[in-house]
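Each reported figure results from applying straightforward, stated rules to the coordinates on display, with no laboratory input. From a predicted model like this one, the values you see are computed outputs, not experimental measurements.
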Structure 1
Amino acid sequence: MAAAQAGNGGVYRRLLSELTIWLRRYFSRRMPPAVVDDAVQETLMAVHRRRHTYDPRQPFLPWLAAIARRKWVDQLRALERHAAADLPDTVAVSDHESAVVSASVLTGLMSELRPAQASVIELVKLRGYSLEEASRETGQSISAVKVNIHRGLARLTALIVKTPDVE
């Protein structure tokens, strides 16, 4: 990577080829085969975009693994969102009373929060958005998203403790 940062294109192409092999093994142990290639490509693009942040005095593999792990989490979140969207409308539900009650209680609790807190908790904790995605969606900074989630969850906990009929 240090040679690639210095502008050696041949070494950089070789590095990307070797990274492809390593990333394919990394993701094939963690993800369905259908999405491994996408995860590898996303990670290679992230490595390319962030190559200037690599410090040659530090080991390369932990730097790469951190990027790969973030891309793995992003891919899992995307899979989760797509899996929920792909369910047919004709799924049979034997008894949905508890789900309706839980949704009603959750809606009541969320209405007690500030709108900024409720929106980021819904996006990140319920819909599986990343902090960056929630930041873009709400217009809040990433640190504001984190603070609003923390304070909102603390408020929800306090509300639940005070409510005797919530299990």
Structure 2
Amino acid sequence: MGDLHFNFPAGTHAIGRLDQNSEGLLLLTTNKKVTRLLFLGDTPHKRTYLVQVNNSLSPENLHLLQTGINIRVKGGIDYTTPPCHVEIAAQPELLYNKAITLPQYGPHTWLLITLTEGKFHQVRKMMAAIRHRCKRLIRVSIEELTLGNLEPGCVREMEESDFFNQLNIGEPQS
């Protein structure tokens, strides 16, 4: 956050995380209750990713991703992902204007994946399980809060009540 040209209030922290090779929506807040409400509560919350993978995706592999696939998680434990929404994104640039296809990527498929969990690099492991390398992973939304056309490194401020409402986590508690 120190590289961004924004005067963050004291106590600002990220909610959730994006690994080093991922991009997209990152939530920042000073409210310490948000992480618990969003990721540790009883109600699952949707996270949607625009994912570019190498080569064309077969209907069989698309079905595997949609219905649950076996991946290995932390500690070498086998884990079957729950069913999730996966579709081929024919025009990814309409979802995020920076989702352009670079010539060096060669044959590829763009996917739109919505999960309610994210276990240990789950999307990348799901792609590896069907032998497709994840070339780009862009988080485009968490619940109703979307990345839109926010440029990389830019910050959008919002009222806390709007923030809570769009994340479907109720009104902020003092």
Structure 3
Amino acid sequence: MGYSPNLRNKYNDEIVPALKEKFSYTSVMQVPKLEKIILSQGVGKATTDKKLVENALKEMSMIAGQKAFATLSKKDVSNFKLRKGMPVGAKVTLRNDKMYEFLERFLRVSLPRTRDFRGIKNKLDGRGNYNVGIKEQIMFPEIDIDKIPNITGMDITFVTSANTDEEGFELLKNFGFPFKK
């Protein structure tokens, strides 16, 4: 018997039966699940300073627990001195155990550390997925505030297999997302 994250066990033991009963699914396979978590960060001043992308990659790797990769620009924009193929951000996709570990750290450690935290918006994207924007990456305990050159934000996308917003909302609420009332 190997290691299994706490939220994976909670999903299997508590969330699946609760959702199966609420939405009257006939099979366990119909119950929506969290498929992946995508962390992405755009670095606006990357055209003038290449170190900003390197710092973003390093910070994203520390936060996610796996190596981040640079996102590249898709086209030329002369007003921004941007060329096609230049690195302009960082991105990480988490699945399986790393996804559940990040989710637990995010819900139990990082969100409560946010200043004046009163919950997150309960607006999903229409297909059961949820996006949240973070203004400061220093809310994560892996980031040492003294060692970062500048404070940046990031976007976190929670991709579920839910067909509707109602199913996705119930799944995320059962995981412990602190939605506003």
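For helix-only ellipticity at 222 nm (-39500 (n - 2.57) for each DSSP H run of 4 or more, over all residues; to 500), the calculated result is -5000, so let me know which of 1, 2, 3 that is. Only structure 2 yields this read-out. Hey, Cα extents along the principal axes in Å, for residues 51-138 alone derived from one of 1, 2, 3 reads 37, 23, 23; which structure? Computing Cα extents along the principal axes in Å, for residues 51-138 alone on every structure in 1, 2, 3 gives 37, 23, 23 only for 2. In this comparison of 1, 2, 3, the computed figure 65, 38, 24 for Cα extents along the principal axes in Å is attributed to 1.
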